[in-house]
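S.K.: Take a look at the structures below.
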Structure P
Amino acid sequence: MALLELKKVKKIYRQGKIEVPALRGIDLTVEQGEFTTIFGPSGSGKTTLLNMIGCLDTPSDGEVKLNGDEVSKLSPKQLAMVRRYNIGFIFQAYNLIPVLTAYENVEFAIRLIHLSKDGEIRKKVLKMLEEVGLKGLENRRPNELSGGEKQRVAIARALIKEPKIVLADEPTANLDSETGAEVIKIMVKMNQELKTTFIFSTHDPLIMKYAKRLINLKDGMISADERRG
């Protein structure tokens, strides 16, 4: 059974009486452990497709299945629960909570889904922060961290709940090339060790270099789907 399935997914946005098709019938299957990049020109439907995969939006037609369960017809409250337990997000702008420390930002994510004892949660959070190279920076707030360090916190926050899928929208866009490379290597390591499925929306050639699958979107349709290795 595939981890993720999209069948004939269409999305139409309406601007008054005008219909604007964003996705025009997407068929896509993603297996556990994939490291996939979605790319294409502006307006090709990348963000809309990520929103479908991430249960942030529902299709106008077609169906989306996650782990065999159809999620495309769930209520907003039900979709929120699917996201909470199954999907991690890494954003271009980091989206950290500014008043919380690095530790607290990551801790917040796991407390939403775990009722573990405080000591167990603390051990898990500290281990994850160490994994992404933030040992010793646990008590710093976002304004005391560099861009690369903020993105490492975002990666730790996404992975701490052990999601089935991590969606990364231009995760290196605000980073210099050296820092971006370090961040990518962290995600490659997590993918290999934890078998976490990563799906990127990006134009970064370095991410595309590491990707095991490249999906090219054009005018709301998949124009190419290349697997490597």
Structure Q
Amino acid sequence: MKKILIESWVQAIINKKEDILNRADYKIFTAMSGAEALKLHEVHKMDLIIVDLDTAEISGDRLCSIVKKEKSMNRTVVVLACNDTKPDIERCNNAGADFYVIKPVSAAQLLKRICQVFNVQSRKSFRRPMEASIVGSYLLKTFFCQTVDISSTGLLIETDRILNKGKTVYCQLIMPDSRQITVSGKIMRAIIKPDYTYRYGINFHDLNAGTRSAIEAFIGKQTSMN
């Protein structure tokens, strides 16, 4: 399990429902200051630390220097957030930061850096074909459908049932590893096929860790086979 330490402001700008930080193999720690971050790191030995250059008590560049000088901790990757000025960037470089991001920082910037650090891609962009029968529930009525494809953020289903965009559906399906999962989501788009069947794109509501892991395991296996 990868351990990621982020300053509290980082958590505020990242939507954990939609990004890779919600993966089951990441454990997230938060700190209010550089001093708190250092204490947490000394105990838990983080794989990645993201803090502001001018974080409280112990500055980000000072924290980075301490981490990089300790042989037992120098495998840790440090990302500093700084202003787009020569002095700030020099402080990041002199401290030995692995990366820096320019403020104001966006969630997209941070997630890109995290992907670089761990050499992963956000699986929300991967949709994989999947054949499985689904028992669905819509407006308290049961219906049957087939999956077309699946990702960690949504599902494309096919059915002869008319459903309305914007409504919530509940689906039970069996994954290829025989694990049964239940998901709920909002109907975002509807497509009418020439044979008068319907395809619906569904964006998941909150997924629990077990369900997300099952979907990502399927996507990862299919990716490795291609």
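What follows is calculated from the coordinates using simple rules that are stated; it is not laboratory data. This is a predicted model, so every value here is computed, not measured. Cβ atoms are built from the backbone, for glycine too; each structure is taken alone.
S.K.: Comparing mean count of other Cβ atoms within 10 Å over residues 63-70 across structures P, Q, which is largest? Numbers along the way, then the final one.
M.R.: Details: P: 15.2; Q: 18.4.
Once mean count of other Cβ atoms within 10 Å over residues 63-70 is worked out for each structure, Q has the highest.
S.K.: Now for a different question. Taking 26, 14, 6 as the value of semi-axes √(5λ) of the Cα gyration tensor in Å, for residues 175-214 alone derived from one of the structures shown (P, Q), identify that structure.
M.R.: On the way: P: 17, 13, 7; Q: 26, 14, 6.
Label of the source structure: Q.
S.K.: Something else: Given 1.08 as the derived value for Rg/Rh (Cα atoms, Kirkwood Rh), for residues 103-198 alone, which of the supplied structures P, Q does it correspond to? It would help to have the intermediate numbers written out before the result.
M.R.: Values: P: 0.95; Q: 1.08.
Working through the options, I get structure Q.
S.K.: Looking at structures P, Q, which one was mean count of other Cβ atoms within 10 Å over residues 151-158 calculated from, given that it came out as 26.1?
M.R.: Values: P: 26.1; Q: 20.6.
Value 26.1 for mean count of other Cβ atoms within 10 Å over residues 151-158 corresponds to P out of P, Q.
S.K.: So distance in nm of label points 7 Å out along Cα→Cβ at positions 31 and 55, computed for just one structure, reads 2.4; which one of P, Q is that?
M.R.: Clearly, the read-out refers to P.
S.K.: Between P, Q, which one scores greatest on volume of the Cα convex hull per residue in Å³? Can you show the working numbers first?
M.R.: Numbers: P: 137; Q: 152.
When volume of the Cα convex hull per residue in Å³ is calculated for P, Q, structure Q comes out on top.
S.K.: Comparing structures P, Q by relative contact order in percent (Cα under 8 Å, 6 or more apart), which one has the largest value? If you can, show how the numbers build up before the last one.
M.R.: Values: P: 29; Q: 14.
By relative contact order in percent (Cα under 8 Å, 6 or more apart), the leading structure of P, Q is P.
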